[in-house]
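Throughout, read-outs are computed from the coordinates displayed, never taken from laboratory work. Please read these numbers as outputs of a predicted model, since none were measured by experiment. Cβ atoms are built from the backbone, for glycine too; each structure is taken alone.
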Structure 1
Amino acid sequence: MINKLESTIREEEVRRNRINAYLEEFITKAKIDKISNLNEQNIDSFIKGRLIGESTTTVYTNLRILREILKENNCNINIDTNKYTDMIKFNANKYFTRNQIKNICSAFLNAQDKFIVYALFEGIMGKDYIELRYLKVSDIAKDYSYIDLPDRRFICDDYMKEILEDVIVEDYYTKSEIKGSSKETEYKFNMDCEYVIKTRPTKLTDNGMKAISKNGIQNRLKTLSVAFSDLDIHLTGKTLQKSGIIYDMYEQEAYECVSWSIPEIKKYLELKCLKGDANNIYKAYHQRYHNLKTNRE
């Protein structure tokens, strides 16, 4: 409980510092002497340009922090949250279909990278990526047909089986974003490590025996995203997991005539042992697949 509280406080501090930096940048470019000199039009432009995210929670949190910053700087301008919730941005391109994920994975040199991305798409994640980080080789069926997770048995499709077959025997990692990169350096894994996702052997990783960290997964996704920066593709755990959820929903609606209401989505998440905001998933699903009822990608 304490760790969770500390984590929340840290995240709040990071967000606050970021918004403060955005605001300082804004007043500098607008040639405004100080925050207390901002007017309603300035604040409106700043909010629209910097603080409208992709969820209601993001908007509420950003505006709450902005109000606190303005108050501390003697800027008493009223901000109507309801005015901005209808402006929430939605980027349909950030949610991937299965074929798009396979195409992305095909660009990676390492089976480990393919596994991380495809596993997240398939919902193998957990809080702080714990399902992925602590997945052991012994949790995988000998024929790669299933993966035993703490609360469920995941049944593998043919593509996952192919990846698992490669990732289990892969004994080195090539540091390169995609095929064709000119900067390729390799390092050997410690194959005595019990985990599927192995780390570089160093003192910090106990010569490659420790599980990869949460930051390790996040940094890997950032590195892999660099290869697709010209396509505005950003790989994150939450985006990949939600992509998999709403694509599975799309397939069930298209081929099994399932009608998705918020209560049905809640049942789906419970059945799959997945965490998620049913309201947010409902909105993302209909925005992403509303026009794809007859076209399977």
Structure 2
Amino acid sequence: MAEIFDRRFLLGGAAAAGAVLVSRPAVAAEIPVAVTVRNSAEFALVNMDGYTYRIQVSLPLQPAPAEGFPVLYVLDGNSVFGTVTDMVRVQSRFPQDTGIPPAIVVGIGYPIDGPFDPVRRVFDLTVPTAASEFPPRPDGKPRDENATGGADAFARFIIETVQPEIARRWQVNANRKILAGHSLGGLFCLHTMFHHFGHFRGYIALSPSVWWKRRYILAAAHDFAARRQARSWTESLFIGVGEREQDGSEPEETRMVDNARLVSEALRPLAARGLASGFAVAPDEHHRSAVPALISRASRFVFAAMA
């Protein structure tokens, strides 16, 4: 009976004091444990100039189909890999409702702890740009004097190094590859579509920095449409932007919403030949919130176009 009494006493005391039973798990929780994404991998790849890239990969929890998994390549992997992975995994559980199948997500980033490497990012995502070609930033802040001009080399690195490595390691569907980027990454997606065409089936350009280099990408869009009108299309492009990225006080050249719409309209002649072209303005969203607000809608659009 003494043993029973002791147990009751201890349990009663713990409930009253709120300490004994609660504090013990807290001690175990203090042990450092790395938090990882389930069924994922991370490795480094080096480009021809010796620069290292951080490659993060999330794999579907379902078995691979006979034709392999689609692959969604996302730029700025340090900042958006987790967001895109969660979006794909949750929605791919019910592809009949969402239109998003189980897919591999590949984040392409840099070997740093933070979300962005501003110097390397600006270089990788832009074409050569003279100082005289820089308009004021849309937010009015001073512009960084970072080196530019690595976009074509970066596109080749993704096409010739990253894609083959993903295909070597996992079972992928070579006909269902998507490239997605935001801001300068959105600009890079458009540049890759217009100047390195044929290596992706879908393109997602969110809040693209169309203002860069006096809107060179708008002229490239018109030229691309003129050169490709005779082609039958199976590709897709989704352009999205936040409503609050433009308030009307900006110079015309740097208006984010208007510029994104102009690029979409420039490609409209290709729709008659099969290009699936989507455009959306996310209500009450700004530049920093555009990715989580739009990536689901954009992904559903491009996956549906590939079905």
Structure 3
Amino acid sequence: MGSGCLSHPVVTEAAQQSCQGEVRDQDIVAFCKGCFQKLSSLDFSKHVDVFEAVGGGGAITLVYVHGGGGSREMFKPHARAMAAKNFRCVLMDLPGHGARMDEELTMNSALQAIVQVIREYAPPSASGTKPIYIGGSLGGYVGMELLGKFPDLVSMAIITMCGQNVGVGRGAAASMGLWAFETILPRLGSRKIMSALIGEIRKNGHLPEEAMMECSFRPGMFFGQAMAQVQILKASDPSAALGKFPGPILFVNGSKDHRDSEHLWVEKSQKGQLIVYEGADHFFSHDDRHSKRFEEDCYNFIKQHAAIS
């Protein structure tokens, strides 16, 4: 799972044009690092993208942190939508992902990267509201640790696609899942992992090809440090972290996703709320049945706790 030859999978622009709206397994090609970076749609000259609020300066800043294997492109549609609602939106790459693909991924390096981006790119709004953290999947688990270790850094948080305790005190099902990841991932290789992910997307049946192309297929996927992602999950301790954060936290999950601890985490939080989308899976944020509601729920949660211009 290292960064050697032909270990970086992507759907090229040429493959996108030839696949006629539906990515096939043969459209996923793994390249060496140099070719991958040339063929990916991601801009590797930077690791942060900023969408300015439609109303100009002084708006509340939302900081989006992606899931494992993804990049800052994951939440691009959501950032565009929220910028149109007058939020300043910051998208960042975690270490081991995107433009930071060569940086070592650990819990500490991920936390430090987020802290650095928030301090550099996410000042308080004109009304004094600190930035708002929005993390999905891996970005959600790391985000919960962030809230515990840096409780004064953000004003509130939205934690998505994180309903199962995979860290300290995890149950048998989570332990078996992590064991399977540790056993299978090294054997598969990055291309097969991306192919399997696309298979899961196909099973969903409600993930628009255009959105998946922009957010995942064309940027490519980043599994070179997949085992490090597993170690981060195993080291997480949401129950210990969440109670240290004084601000509001909204948890959002799909009913079909793994979710054995969401109610416990709401209870552990000082100001926790939970929304579950019936019939939704791990990909609900991009699912055409739920994505608009997700944006609306994020907006309404923020409006509930902050002055929005």
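If mean count of other Cβ atoms within 10 Å over residues 242-249 is calculated from each of 1, 2, 3, which structure is the one that comes out at 19.6? Traced to structure 3.
Starting from the value 2.3: which structure in 1, 2, 3 was distance in nm of label points 7 Å out along Cα→Cβ at positions 82 and 274 calculated from? Walk me through the intermediate numbers first.
Numbers: 1: 3.4; 2: 4.1; 3: 2.3.
Computed on structure 3.
When Rg/Rh (Cα atoms, Kirkwood Rh), for residues 74-129 alone is computed for each of 1, 2, 3, which one produces 1.29?
Working: 1: 1.29; 2: 1.14; 3: 1.04.
Traced to structure 1.
Looking across 1, 2, 3, the calculation of semi-axes √(5λ) of the Cα gyration tensor in Å that yields 29, 22, 19 traces back to 3.
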